[in-house]
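What follows draws every value from the coordinates through simple rules; no lab data is involved. From a predicted model like this one, the values you see are computed outputs, not experimental measurements. Cβ atoms are built from the backbone, for glycine too; each structure is taken alone.
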Structure 1
Amino acid sequence: MIGPHSYRLFVNPRWGTPGVVVLPEGGFRRAQEEITSWPGYAPTPLRELPPQGFARLAYKDEAERFGLGSFKALGGAYAVLRVVLAELARRGIRTTAASLLAHPRPLDITLTCATDGNHGRSVAWGAQRLGARCVIFVHEGVSQGRREAIAAYGAEVREVPGNYDDAVREAARQAEAHGWHVVSDTSYPGYTEIPREVMQGYRLMAEEALDQLGEPPTHVFIQGGVGGVAAAVSVQLRARRVPAKLVVVEPEAAACLLASAEAGKPTSIPGELPTLMAGLACGEPSLLAWQELERAAHAFMAVPDAAAVEAMRALRALGIVAGESAVAGLVGALLAGRDGALGLGPESRVLVFGTEGATDPVLYEQLTAA
């Protein structure tokens, strides 16, 4: 499916040690009940890929999630709803999620976040559904196609010099100055409750995949970024008592989780983070995600952009549309499996998550055209 490539692999010496409860079960049940009630909800497909020397290679395809093109539709929009309900309650306005969604009206509430593309699109969609104003901060490397996709949901898009982490800080500064509400998918000291709601939404993707698989996986490979989705998948594996080895995969140029694992503490990667895998171009781990992954991830990998492009092309040949950030986990599984690392072999049942479709169609065509 892809050719040989070098990669970095770090087996986590803290794997399996006890830790804190990051995502309580009650929060997931609430998110699951809410999201599955939305119009247009349906489990996304689990596709069987050629096994590549494994017993099974399953690909959870998020390309059509709520028409937004990525798994992040589960998290940002759900957290927006929770924030708006809480703010209305603070103002003495009692209502329900069902009533807000059925009868949207202009709200004097402004929501904001930073994004590489997909999270901002989900927040903008969630805000539009409720009649709230939305301001999304992007860094210089976010493509025009992704900016336009966010603006299509009525959000104002503002560019920030620097990288994703600079945009996170600017969103927080502007929210503080103007009384806006930050709906971020990354957490930091003093800001954890809203990202926790985002991650609870992400868990639904893993829940669906485990239901669809039947026989549980032996290995799960999942994208890194700030770590939110990886941590959500990790929590759901444990909640379902699935003893699979979880492997977190990042781009070579933005492997902040691998660096944190090597250092034994949260570690930032400075600079421009030049990777094609735009949704994973994150230099600072999420605090909540790290609290989960530092003990629950079996291993961390960093893979090259060239391998991601090959995987996108291979999937397209199979009729599967996958964006640049969708394939890191698949690449990790293929490269580690070829070397027999992490106990992978012909008995392995491997689950990977295709976390986005062609969220920038122009760039997708450029990268995958024969």
Structure 2
Amino acid sequence: MNAIETQTTTRVVYGTGQVAALGKLALELSAERVLLVSDPGIVRAGHVQLGLDSLVAAGLETRLFDGVAENPTTEHVAAGVAVATEFRPDMLVGLGGGSSMDCAKGINFLYSCGGEIRDYWGVGKATGPMLPMIAVPTTAGTGSETQSFALISDAKTHQKMACGDRRAAFRVAILDPELTMTQPQPVAALAGFDALSHAVETCVTTKRNDESRRCSREAWQRLAPNYLSVLREPNDLAARGQMQLGACLAGLAIEHSMLGAAHALANPLTAEYGVVHGQAVALMLPHVVRWNASQCELLYCELLEATAGEANCPSGGSEALADFLQNVASEAGLAGKLSECGIERDRLPQLAEDAAKQWTASFNPVPVSQADLLQLYERAY
């Protein structure tokens, strides 16, 4: 697979073995001291060492912060800021899944601008220049590498805070499909469904525009035919590359269009019950697609036309799409009902109240009240 490059707000460098270019790309951004942000699992997989070796070979002073965990919290960010304050980097690298990349953004907010994460909850809250950053995703999921938002949870309340600022976007994203080969199948299933959900939700939100629709469509073209292929044939590097490019494009679509009710419904499930994000979205997205059908049928048809004729891809509109999402989630081993995840029925009203407070709910193409969100939880139960 040959290396290719494309230019967006974030420069995207794609190709097998491209992690070796990390040091060179850091030098091009005038880096001298680089803090690499990752997690212990990525260290064990050997990917962090590849990144560090490239940085050191380029003559850069490096320091590793590997204190990131799934769904990074204010505590993880604070620990990273402490390391940054001692090391004094002039560049950050987020190497890993969405958690590592989001934590790198969170560290950058506080190290560059001071204060607390809550100060940057919202859009455009950075108070000054931020350090340049490079993303090296090791999963095909969140698309955080092409987004200017960091999702950080409050360690005490578990509330997810979306902190977005154009200055927090990665300057470069290195997409090396070989780095995704070590994903355990459950991780690939969860991350991949998250990417699928991004392509589906971004194509219909109230903030959609021509650019986001193009990205959504191109993301779907890469993701839908290859999601199950990666799970059935884990060594299919070509399919993994398509998934990684699709996740990146879907992340870029989010940057233009935001997300919708499926993510608003998913976040309280993660906050209150620890349901992994990809699983939470898989539970809710088919029901949201059917909910949106009255206003989005043509948009869903347009999305599915992008994979017309592809094996194992749906044709038609909202009902075919919803069925497809349920079927691939089931084959991927994901739960299909809230009751299977230990959610108590009498907790649904509180979950609906929390979902109604989620920012993404406001971008759903069919307006959703708290009562509507409760109805969607009931359908998923």
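helix-only ellipticity at 222 nm (-39500 (n - 2.57) for each DSSP H run of 4 or more, over all residues; to 500) computed as -16000: which structure among 1, 2?
2
Consider the structures 1, 2: one of them gives 16.7 for Kirkwood radius over Cα pairs in Å, for residues 121-304 alone as calculated from the coordinates. Say which.
Working through the options, I get structure 2.
Quick check for you: by distance in nm of label points 7 Å out along Cα→Cβ at positions 145 and 297, which of 1, 2 is greatest? Before the final figure, lay out the partial values.
Details: 1: 2.8; 2: 3.9.
Structure 2 gives the largest value of distance in nm of label points 7 Å out along Cα→Cβ at positions 145 and 297 among 1, 2.
For relative contact order in percent (Cα under 8 Å, 6 or more apart), the calculated result is 25, so let me know which of 1, 2 that is.
Derived from 1, not from the others.
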